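Derivation of every value follows stated rules applied to the coordinates shown; laboratory data play no part. Fair warning: this is a prediction, and the values are worked out from it, not measured in the lab. Cβ atoms are built from the backbone, for glycine too; each structure is taken alone.
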Structure I
């Protein structure tokens with residue numbers, strides 16, 4: 001069995017896609033996914049602002065679509081959800 005948080009995220013995303021289907025705006029999927037997280041009591045932050053450091057210069061303006069449990073980043077691109085997991089989720 002996999003990581004419980006990952007399983008919750010993926011099952012939430014599957015439920016959103018099952019109900020809504022394809023071809024909607026990114027913002028619709030993001031809103032629906034966040035609602036699904038709320039229904040399942042999964043902690044998340046939406047449109048989280050983060051700074052990018054480039055050669056010692058702090059650049060503001062980067063936003064992450066959704067951050068789950070403070071560690072998993074979810075970005076929506078053309079209605080497809082991309083889940084970025086921290087290294088601890090991978091086997092070595």
Structure II
């Protein structure tokens with residue numbers, strides 16, 4: 001019986017680990033795409049801004065991905081970050 005429980009626990013942990021890895025991969029892909037889009041749209045980002053963007057959640061990254069379509073200057077990004085995150 002203990003072997004069955006250990007086996008089930010191992011399978012559950014493997015599934016959780018796999019799901020966590022997928023989520024991290026999705027977040028990293030979103031981050032890289034957003035950084036490229038921001039650079040193309042408003043120019044080179046200061047390291048402080050890049051670091052702040054790196055700390056955003058996946059939900060915040062998704063919101064930023066939509067908002068950046070309206071940005072025309074770095075000030076727009078700074079305003080968005082000030083309004084949508086705690087800097």
Assign the value 0.92, calculated as Rg/Rh (Cα atoms, Kirkwood Rh), for residues 32-71 alone, to the correct structure from I, II. II
Label whose coordinates, when P(r) over Cα pairs in 10 Å bins from 0, in percent is calculated, return 15, 46, 29, 10, 1 (choices I, II): I
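Among I, II, considering only relative contact order in percent (Cα under 8 Å, 6 or more apart), which has the greatest calculated value?
Values: I: 22; II: 28.
That would be structure II.
If you work out FRET efficiency 1/(1 + (r/R0)^6) of positions 24 and 56 (r between Cβ atoms, R0 = 25 Å, to 0.05) for I, II, which one comes out largest? Write out the running numbers ahead of the final one.
On the way: I: 0.05; II: 0.95.
Ranking I, II on FRET efficiency 1/(1 + (r/R0)^6) of positions 24 and 56 (r between Cβ atoms, R0 = 25 Å, to 0.05), first place is II.
Which of the displayed structures (I, II) returns the greatest value of mean count of other Cβ atoms within 10 Å over residues 8-15 on calculation? Spell out each step's value before the answer.
On the way: I: 17.4; II: 10.0.
The structure with the largest value is I.
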When helix-only ellipticity at 222 nm (-39500 (n - 2.57) for each DSSP H run of 4 or more, over all residues; to 500) is computed for each of I, II, which one produces -11000? I
